[in-house]
Structure P
Amino acid sequence: MPIITADDGVKLYYETTGSGTPVVFVHEFLGEIGCWEAQMRYFSRRYQCIAYNARGYPPSDVPTEAASYSYEHQREGLRALLDALKIPKAHIVGLSMGAFCTFYFGMHWPQRALSMTLAGIGSGTMPETRAAFHHESNVRAGLLRKEGFAKHAESICASSTRVQLRNKSPRAFAEFLGRVQGHSSLGSALTLEGYQAERPALQDFAQAMKNNAVPTLIICGDEDEPCLDASLMLKRAMPAAGLALMPQTGHACNLEEPEMFNALCEKFFAQVDSGQYRARDPLAVPMKAF
């Protein structure tokens, strides 16, 4: 079993396929390696593709303390993966929780990222939703500790930003639900308590965002309401960021519309690899009124 060890001794399971420029996929809260299968199959034709399970998601280790799930531990795990595989730089693609990890990584180690793709990023980061997100994360953690995914997986997977997958592809939704039902309730509860509820807001990195030159693609479904405002905020704050909205699409955009998601990423990677991806021209930034 392919395993790497993070700095704090936690073991993380990963898979790799293909050869070429490395692309690392970082999963969401309800995801794991399997949620990236459509991307791993497609991009491994011309890239080295790596996906891994975060701490708390077997066969990766499940530490028993919430402090082991902090945002620092999450981004350290990504760096440890690159170090273990002797990858100096990679395209990094994250969804939701994984997009936050990708963002935190890119703010701290921009030299290790060829590019960042931030998909479905922003839940709970805007000031008007932050307190509610913190509360809901801890409430849900308590329910998972008490009753597990057996009782709550279906309601979680059919939320207002995920019914789109069920409506578009019942078969894909059933596959997704089956994977979630197999998750570690303890690992997910601790992820909610230690990472989701406590992670810093994106706006806390305002200066780092302003100075960050890593080519960045922000992807958001137009029915992913918790992420729309945050995605636009990031586009405005990061000089090397582009924003793509996917129509009639919710949160799990790579599962709902894999062909569109892959096409967006493919064009983005090609622009970066060829040196043709450009930061926003200062003349394109609206000037303040006199």
Structure Q
Amino acid sequence: MRQPTVEWQVCGVCNYDCSYCIQSKKYRVGHPSADDVARFLDFFETLPGTWEVKTTGGEPFAFKGFMERIVPGLAARTPHVLSTLTNLSAPWPVLERFARLTRGRLGIVSASLHLEFTTVEAFVDKALRLRDAIDADARLVVNAVLAPGRLDDVTRAKEIVTRAGLTFFPQVMKVKGGVHAYDELDAPAVSRLVGISPSPRRANVAPSYRGRACWAGAEYFVLTQTGDAWACRTSKRAGEGRLGNVLDGTFALASGPTPCAYDICPCTVPANRGMIEGVGRAARAEAE
């Protein structure tokens, strides 16, 4: 079963500057104007059916308009499921208000642990508070990049996160054009952290789905803060699969699935929303 999903980069601005961030600094700036936010909300009102709108950045909460206009607007004006990717650096009253505004509508909070800017203990404390504040049916997952040279710290963090009863989601580090080539010192730790042949619900190892039928562009797309829409992250990076712009009225979804043309799928959202033949939800549906 597919869950139509859009990953909306609501802003470029981020209050962190992680050494391993794949997004170059020149793109980690800016946010839409109040008028553009209003036009985005108009667009989401017209998006047919019930989609999952997963807001990303930058850091969504670093943009004042996120909590002032975007979250209240999506909750009040659309039927869509609301999810977000955040580093949890926002003050607790802001996160508590987010939990309240998304009551009955929240899908998943992907909480990114960045040990260059916080401690795992402080992060887990805030994550537990948020988990207890959100809907019982919503999910909170702690994700962490497997940064080379820091895998002992990540291993300790995983132990603390899982001991607290939270889900830990490891992500191999991406670099331009692929994934980082871990050396012989780090490779064993990476294997231990991701496990053997992990599913996309257990780890992000950026696999290839080349040749498999994929609904990206039809029931999944990536949306930028400027309104440009792309079939998926890899197509955007390749300068292909542009679906138009939602702010100027040129946006149009593809009519159906197409074979994946890429050797890397850097994000597990399409796989976990049933977009890829034989993977995730799609695999379970085929088995049934």
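Have a look at P, Q and say which one yields 2.1 for distance in nm of label points 7 Å out along Cα→Cβ at positions 128 and 256, as calculated. This value belongs to structure P.
Taking mean count of other Cβ atoms within 10 Å over residues 32-39 as the criterion, the largest value within structures P, Q is that of P. Taking mean count of other Cβ atoms within 10 Å over residues 8-15 as the criterion, the top-ranked structure out of P, Q is Q, with the highest value. Each of P, Q could give helix-only ellipticity at 222 nm (-39500 (n - 2.57) for each DSSP H run of 4 or more, over all residues; to 500), but the derived value -8000 comes from Q. Of the structures labelled P, Q, one was used to calculate semi-axes √(5λ) of the Cα gyration tensor in Å, for residues 192-239 alone, giving 19, 17, 9. Name it. This figure was derived from P. Among the shown structures P, Q, from which was the value 16.6 of mean count of other Cβ atoms within 10 Å over residues 48-55 calculated? Source structure for this number: Q.
Read-outs throughout are calculated quantities, based only on the coordinates presented, and are distinct from any laboratory measurement. From a predicted model like this one, the values you see are computed outputs, not experimental measurements. Cβ atoms are built from the backbone, for glycine too; each structure is taken alone.
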